[in-house]
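Derivation of every value follows stated rules applied to the coordinates shown; laboratory data play no part. No experiment lies behind these values; they were computed from the predicted model shown. Cβ atoms are built from the backbone, for glycine too; each structure is taken alone.
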Structure P
Amino acid sequence: MLVSPLMSQSARHPDADIVLVEGELEPAEPGQRLLVAPYHIHHNDDEVFYVLSGRIGFEVGDEEYIAGPGDAVMVPPGAIHNWWNIDPEPARYLIAMSKKMDDLIIAIHERHYNEDEMKALFEAHDSTYIGWSR
């Protein structure tokens, strides 16, 4: 199975549970932390981020990391997490995750949700929506 270009879609096979997605983060203003998503927890699924270009900040549990090209960040099940671009140029990354997590991301982008709907959507995917601040 070939997925090309990866940026426009998920690499997702019907017989596999793992999904690979390429993401791009817009440049950050100096001193600004523009979060990609609300803080959240996946209770039974892990994620792996691999930085292709730029530098990306990550919060995973109580740890904070700055990852550059060639660095990987592991997010275990149960860890509150988030990520953001820390530089004034775009950053690109790959994320490997379960189909369930990809389904959640697809659902999030289908329409606008109020906070209660967002919490229910996360819960339906074995996750917890925390919000835009911890």
Structure Q
Amino acid sequence: MLYFVMSGLALFGMCFGGVYIMLGLALQSDAVMASGNATPAEVQEMQLGGTIMGIAGGVALFISVVAGAMHLLTGFFLLRHTHRTFCVVVAAITCLSIPIGTVLGVFTIVVLARPAVRVMFDADRSEPLYG
């Protein structure tokens, strides 16, 4: 169930990406407004800074959405005992989220490596996923 918590935390990270995008847009609009009082080099620097902040926010937003979706899917797959390989890969990626993700990822990999768990995932493979 902790994968649902990790999904919520990752999706909460979207807020920070959105803030950076808004700050980048604000910096670019300030550059346009200050164009009468500032030199062209200063205006260009403000526009470049706004662009960089907007791009960084977009990347952070994208990573948060992808991480949130991966954790949400992993939570559902673990509940249904399906897609073991996907769960192991996401657990390995989750190990990069220090400290909570590391503990969660390592314990998930340890549990999914047990022979009894492998049999459980293989036995449930014959059932339809959405049925």
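Details
- Structure responsible for 1.6, with distance in nm of label points 7 Å out along Cα→Cβ at positions 37 and 77 calculated and labels P, Q on offer: P
- Structure responsible for 11.9, with mean count of other Cβ atoms within 10 Å over residues 13-20 calculated and labels P, Q on offer: P
- With relative contact order in percent (Cα under 8 Å, 6 or more apart) derived as 26, matching label from P, Q: Q
- Which of P, Q leads on FRET efficiency 1/(1 + (r/R0)^6) of positions 61 and 85 (r between Cβ atoms, R0 = 25 Å, to 0.05), largest value: P
- Structure (P, Q) behind the derived value 2, 11, 15, 15, 12, 10, 8, 7, 6, 5, 4, 3, 2, 1, 0 of P(r) over Cα pairs in 5 Å bins from 0, in percent: Q
- Taking distance in nm of label points 7 Å out along Cα→Cβ at positions 5 and 29 as the criterion, the highest value among P, Q goes to Q.
- For 3.9 (distance in nm of label points 7 Å out along Cα→Cβ at positions 45 and 93, calculated) the corresponding structure among P, Q: Q
- Origin of the value -27000, where helix-only ellipticity at 222 nm (-39500 (n - 2.57) for each DSSP H run of 4 or more, over all residues; to 500) was derived from one of P, Q: Q
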